[in-house]
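The structures come next, written out as C-alpha cells.
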Structure P
Amino acid sequence: MNTVSAKIADGGRVVIPAEHRRALGLEVGDEVIIRVEDGELRILTRAEAIRRAKSLVRRKVKKGRSLVDELTGERRTEAANE
C-alpha cells in the first residue's frame, strides 16, 4: 500500500484515501477508533479494536476458564439474594 500525504482541512478533517478505506473495509458512516500513540495518529476499525481487546483478555485468562460463566453465576447469586 502506498504512503500518501494529506492536508488538514477546515474543522480538522483529513480525507482517508479510497485505497486505504478499501483495505480496511471502511464505508461511509462507519465508526473508527482514533488515538495518538508514540507520536502517531492511529485509526482502527471498531472490529480491529475489539479483536485486539479480546486478544489481550485471552492472554490473561487461563485456558478452560469462562468469564461469561463466572459472570452469569455471580448475577444469578445476586438475583437470588434480592
Structure Q
Amino acid sequence: MSVEAYDQYQIMISDLDQFQRDNARDIWSYAGGSASFMASQAYSHLLGSTPMPPVYNWLWDSNCLPKRKVFFWLVLKDN
C-alpha cells in the first residue's frame, strides 16, 4: 500500500470512529414513503420533478411517424 493510500485509510478510519453506533434494527424504506417498491416512484425520485413545456406533450401525442417525432424532439431540444 502506498503512503498516500495509507494516509487516506487512516483518515477514513478516524472519520468512521466518530459515528455513534446503536443496536437498533435497520428499517427498509422506499422513495415516496410507500411500503412496497414501485419503479415509477423510484424513477420520479431520481429525476426529480421538472415542468415539461406543453409542446412536448403535443408532439408525443401527435399522429406523426415515430422517427419524425424523434427528429422534431431533437429540434426542440437544441435551443
Structure R
Amino acid sequence: MASIQTGNKVRIKDRKDWPKPPGYRLANAEGTVLKAETEGDFQDYILVQLEKAEGEGRAYIGKNLYFRVENLRKI
C-alpha cells in the first residue's frame, strides 16, 4: 500500500470476477485517493473519489468509494 498515497490519481483495474452489475461499471474509472491509510477491518481498502468513468459508471462520478488495494493502479 505504500506506493499509493493520499492525493494520488488512480485507475480501477478491470477484473474477471467483478459482480455484474454493478461492479464492472467501474472498471477503468479514475479518481483521487482521499484516504490511503485505514484502520480495523478496512486495512486493505483505499477511499477513492471517482472523477472519470465511462458508460453506466458515470453515475458514480463524484462518489467516494472504497476499493481493495490490489484493484487500483497509480496513474
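Points worth noting:
- Which of P, Q, R yields -0.69 [log10 I(q)/I(0) by the Debye sum over Cα atoms at q = 0.11 Å⁻¹, calculated]: Q
- Among P, Q, R, structure where distance in nm of label points 7 Å out along Cα→Cβ at positions 12 and 60 as derived comes to 4.1: Q
- With helix-only ellipticity at 222 nm (-39500 (n - 2.57) for each DSSP H run of 4 or more, over all residues; to 500) derived as -13500, matching label from P, Q, R: P
Every number in this text was worked out from the coordinates using simple rules, so none of it is lab data. Keep in mind the model is a prediction, meaning the values are calculated, not measured. Cβ atoms are built from the backbone, for glycine too; each structure is taken alone.
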